[in-house]
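Each value in this text was obtained by applying a stated rule to the coordinates, not by laboratory testing. Since this is a predicted model, take the numbers as computed values, not measurements. Cβ atoms are built from the backbone, for glycine too; each structure is taken alone.
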Structure P
Amino acid sequence: ARFDGDAPLDRAGERAARAAASVVPGAGLVLGGPSQRCRETAAALGLAARHEPALTGWDLGRWSGRRLDEVGAAEPAAVAAWIGDPSAAPHGGESLRELVERVGGWLDGVGGEAGADRDALSVLAVVEPSVVRAAVVHGLALPLEAFWRLDVAPLALTELSGRSGRWNVRLGRPLTAPQEL
């Protein structure tokens, strides 16, 4: 595993996104995380996403761009603290608690986007997996430690419906083009 930072979308990811463009659901508002990978994914999906700073991927400070095994060998106590304490940020970036609070704050306020009617608003957000995991943890009021047990596949659709305080989640529907029979 690697703490990717602002890595670009690879060729396989770009091909998969272009192939899935025809099955992307419509939305009243299209947002994207500001990372290069999110911007390139949105473009490959044919979406004109507005960049939303609150949907930035997890800031892992000095660990960004490094592999987990490398960091674990160099800083085993720091990695243990980071995994074991949701308030720890030994890397100098954002703690898990801060990530979930940031994304949760955005999620709870999403109905106010562009003066939208909260009951009619549909939002499509192209974001990093850490943001999806944080939204699910917040939306379902899960313990922060549940973050570590959620897997988010690339180019998968996670749907949150409802409103602040009452969210329903549909996890991980792959965004793939229909297969020819």
Structure Q
Amino acid sequence: MTADDPGRRAPVLVGANPGLQLFDAGEVCSGYVSVWRVDWSRSHGTGTALVLWQPTGVRVLGSNLELARWLAEDFTRHFPELDGLDWPQPQYEQVPVTATIDLARGLHARAGDIEVQLSEVLDVRSVATDDFRLGAVAHTLRLVLGPCQQGQVSIAGRQLEGQVRRSGTARRPSSSAFLAEAEVWSRQL
């Protein structure tokens, strides 16, 4: 066995993490939002958080800022959707985050002046990998994925510009708007 045998990894987070990546007409990322519901974590408690990336900056919102900071810095900033994009010093805001996730209907989340909606779930399937890299650290990730037809983010009532990108096939659709439920993140301790 290697020092980082996936079979020896321990859970560090259990919860949900729907996301939405929007693209402008030139296929450049115009915004990304990561909504978190943490049902259990080994070291940072439970709660909800929202991370919003835009070309102009990063906002991290949550009532438990220690949890929100951990989710933003140890997870979201390393997601493939943000690969190659600037990650400036986030603006942290201590506000409640509400998130209603329904694998049949979609997501409605709110944090401060930000509202996120995902709808028209295209499929529900399980996903598993033993090599999800967050920075230099390999993680095992298991989840239930629900790609969505539609997604939007509003800030202070104004819709963030950009479109959802859909791909895949009718039998296995993919989308930059997605539900991610029953997530279990594990790593070597």
Out of P, Q, which one gives 17.2 for Kirkwood radius over Cα pairs in Å as computed from the coordinates? P
Comparing structures P, Q by mean count of other Cβ atoms within 10 Å over residues 134-141, which one has the largest value? P
Working back from 0.60 (FRET efficiency 1/(1 + (r/R0)^6) of positions 38 and 54 (r between Cβ atoms, R0 = 25 Å, to 0.05), computed), options P, Q, answer is structure Q
Distance in nm of label points 7 Å out along Cα→Cβ at positions 30 and 158 from the coordinates reads 1.3; which among P, Q: Q
Going by mean projected area of the Cα convex hull in nm², for residues 46-93 alone, which of structures P, Q comes out largest? P
helix-only ellipticity at 222 nm (-39500 (n - 2.57) for each DSSP H run of 4 or more, over all residues; to 500) derived as -500 - corresponding label from P, Q: Q
Structure from which 1.00 was derived, FRET efficiency 1/(1 + (r/R0)^6) of positions 14 and 142 (r between Cβ atoms, R0 = 35 Å, to 0.05), options P, Q: Q
Out of P, Q, choose the structure whose coordinates give mean count of other Cβ atoms within 10 Å over residues 70-77 equal to 13.0 when calculated. P
If you work out distance in nm of label points 7 Å out along Cα→Cβ at positions 22 and 102 for P, Q, which one comes out largest? P
